[in-house]
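**Student:** The data blocks that follow each hold one structure.
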Structure I
Amino acid sequence: MTMRFVMIGGFLGAGKTTTIGRLAKLYQSQGLKVGIVTNDQASDLVDTHTLRNQGFEVGEVAGACFCCHFNELTATTSKLSAEHYPDVIIAEPVGSCTDLVATVIQPLKHLHQDQFEVAPYGVILKPSHGLRILKGEANSGFSPKAAYIFEKQLEEADFLILNRIDELTSEQIEELELLLTDKHPEIPIVKISAKTGDGMQQLLKQMEKSGEYGNRILELDYDIYAEGEAELGWLNSSLKVTAISAFELDALLLDIIERMRIRLAELNGETAHLKTIGIGDAAHAVANLISSDTPAQISLASSRELTQADIIVNARVAIAPEILTDLVHDCVNSSVAAIKGTVEFGEMQSFRPGRPVPTHRYQPS
């Protein structure tokens, strides 16, 4: 029996995790069992904890992208299959990756066709950076090499997902649609708000289509791709906060992110995505920041007061990793001091992503 393999791509901060959570619930409402596979260049991924705390069965491929750890991807799906018998696997690739059709979808279709029925590949457009990049503005927030990755992600999609429509005006939605249609006239667009659920039924219908999908193999310059990825400082950090008096978990997470936003603005470090998750006493909350020109926000509120919480910080910023490490330490310490608490830092991984070396790469036929 084959499993439906659904992969949703998109740039860092596009809203993949929220979209996947919504989509998984829609599949479950149809009586289907769902397994989710997350992916990151390092361990301690906020997305994994977020989805598990929503009750989903989640496997994680850490240490490299799906394309470079393809065998681990298939091993993780096999483990989910053996333990939970899912009808659908939803995969969330690293947000700085592209070329996923040639390195993930094509190998699955050719080498594992007895295990997977591959759904059309959808890529989420991130409006905050997308509008600037698609318009060719000089100050898109990222270098041309990083913007190259963003544009290549859209180019290989079977369909495009315009997310965060609840945050956009009708004029902005129309402008983005026109820009996408001009650049990719043959690729359909689905408009959604993963936050409110608007448009999710249309997304599900698009995912359920069958036919010749997953064939848009890119012509890609791996030198530009590798250099674009390497411009991002990457940080995953775990820590424990303890205080004598109860503190508001949501407020603490938001304060950490807001302090980081201010410091990064001073250093002209463009944010691809910052996110924190706090977990403690059956409570969990998530705060994030998706660009330098959008406000920090609570994406999942706990509305709880605690005296102890485990916190994970994930940061993807166009800045040197060593600077990012010091900045996170400073901001966390300041936020915890403000609640008269103490912080114990656990594992911290901070680096620039290495050059992608795919396990398989299919060429255009």
Structure II
Amino acid sequence: MKVLVTGSSGLIGSEAVTYYDSIGATVVGIDNNMRAQFFGPMGDTSWNLRRLLQETRAFQSLPIDIRDRVAIFELIKRERFDVIIHCAAQPSHDKAREIPFVDFEVNAVGTLNLLEATRQHCPEAVFIYMSTNKVYGDAPNELPLVELDKRYDYADAEDKDGISEGLRIDRSTHSLFGASKLAGDVLAQEYGRYFGMKVGIFRGGCLTGPSHSGVELHGFLNYLVKVAVEGGIYRVFGYKGKQVRDNIHSWDVIQAFEAFRQAPRPGEVYNLGGGRENSISILEAFDLIESLTGHRVRWTYDETARTGDHICYISDLRKLRSHFPGWRITRSVSDIIREIAGRAVCRRNT
């Protein structure tokens, strides 16, 4: 099996590289470390690339930009991949407003380049698109909420399982990032449905894990744990710190991808997060990090919420679980925090 991973030095991409290399696949990754350009030194993923090259069996990394149509077509034509896992992206809705053309070219045009090259040169390949819950814009904020001591939650029992794939994707504020990712999301659906290709779309909740180069503008839990361990100050944006995210470890993300690879459904869309069991607010995360690591979280508060930000977002996993009953969440929020903290301490001491 020959696998292409875009964004291979990032959180989900590197997990995909590690997993598929471990099961004997030939893995090619493309990543030109644009995260360092987007977010500065803290966003640099070169450390993760070095780790992959040391730990994998036969991983090949190429510094290709997914906006380079010629290079993408030449690579896919030459290699004829069996699986393409597309994780490369400009991932921040705050950053997108500063670089709207780059954001759209990476998230939308880059995705089109990959899809069309796949259609022309390896149409039987399984193509997995890492989308985002930001495709729903701020529509999730319209659900009735109740304010509790340290979190917001859904007021109606019928919403307990969270946001389903049936939520509308228009008539809401997405941020430019949400709009560019939605363009890629719909393109991926269309290549699956219109052309009958084995394309799966996964709308990620709060994706996390120790291989994340978390920064303030992207990577909530990873960044928060690193700030706590390193003695920095975390800034909370709006909603009293009671905003809720459902966190999923990168390993569990890849296992969902693998379930789809084994039984693909062309053009299908899945919400993918930690679900209610792995949901946590910022204030709750402060308490849990302090209890698990012994590091007190120092923080400040900015009353201005991020545009289009979700107040409470929990991924409804019922569709994913019904299609792939063997898939499940294996890492709790506590497990994730311990692992991130351990990796952060190791990196700080080296």
Structure III
Amino acid sequence: MNSTLSGQAARAGKKTKRWHLCHHWIMNQRSTSATVQVALIVLPDTAPAVLYSLQEIFATVGGAWEAMTGKPAGQVRMQPQLVAHTRDLFQCAMGTPVRADATFDSPDRYDLIIATDLLLEAETDPRGRWPKATGWIRRQYDQGALVASVCTGGLLLAEAGLLDGLEATTHWSITALFEQFYPGVKLTPEKVLALTGIEHRVITAGGASSWVELALYLIAHYCGAEEATRTSKVFLLGDRSDGQLPFATMTRPRHHSDAVIDRCQAWIANHYELANPVARMVAYSGLAERTFKRRFTAATGYTPIEYIQTLRIEEAKQLLESTDMATDHIGVEVGYEDPASFRRLFKRMTGVTPARYRLRFRTIRSS
């Protein structure tokens, strides 16, 4: 979006976002319009950490955000399943017990297949090691699934013949193994993610921790960039060098029975950018100023000025994430005529400057 948004477009966009902040959204129940079927492959060689991390992340897409903040998330959900050679309880690497949801004999079709990292001996010859799993992966790919791997899980994709002549990345420690047994793969171990194949339906990720980049990419791909940003905030995924504040957002407002304050919250959700917002809320409430402030804090857990500042900064964060609007313009849009005051408040509440915040979350959206 251009920074020279027309006043009409900016106001329309702002009104939409304000309603995302309105506490009346809390009770709305949104139906799921689509579900992405995800298969996480489990072998006796599979390491458990990435496997279960991806299972949790995908299972909570959308739902965790709504539960924590009361704000509606996107309508697309992800349903991860563990797929293995058996449904019976068995142990994967490090002795971790696994009970799969489906097997490689299942006729089910999936949208997304992921092979996570494998714990293998240094001199392992992977050829012919997992025939049932690799045959199943190949069938799912031929039926239209997107196939991805993390770290040494790329060996499964190579065994399935999905990396022949294509670019791929993996952990740096097994590049020699790839060169020995899969010389047709064009290794780029310097990359964190490598997207290749027809319609980029084959994705390989580097070392084990690169599951984070892969997860955010896939959530953005299937559920939208905004959902990927929400997920990064819920789970603190990405650069944490600035602490937790950049990931924090306004939590679910309290439920309360004060009808006057409830009415004021609904009003301020559409008018928080106005000058003297607390005084305007007091006038709107019809209460004495001291009585209003006491009841507002008791009902919401925020002082009136804290509540308004939080709404304004949440709006600013959304604009930084989703537009190219100049920072000073964003400050004005949310109610701060003085750019220096806006920047100071933004940094105090988020731990970073507006420019740093934009860079952090726009990177997720553009990945």
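**Student:** Of the structures labelled I, II, III, which one yields 17.2 when mean projected area of the Cα convex hull in nm² is computed from its coordinates?
**Tutor:** I
**Student:** Right, another one. Could you figure out which one of I, II, III the value 0.7 for distance in nm of label points 7 Å out along Cα→Cβ at positions 132 and 308 was computed from?
**Tutor:** Numbers: I: 4.2; II: 0.7; III: 6.6.
The correct label is II.
**Student:** Sticking with this one: Out of I, II, III, which has the highest value for volume of the Cα convex hull per residue in Å³, for residues 68-283 alone?
**Tutor:** Max of volume of the Cα convex hull per residue in Å³, for residues 68-283 alone: III.
Rule-based calculations on the coordinates, nothing more; no lab input. What you are looking at is a predicted structure, and each value in this text was computed from that prediction instead of being measured. Cβ atoms are built from the backbone, for glycine too; each structure is taken alone.
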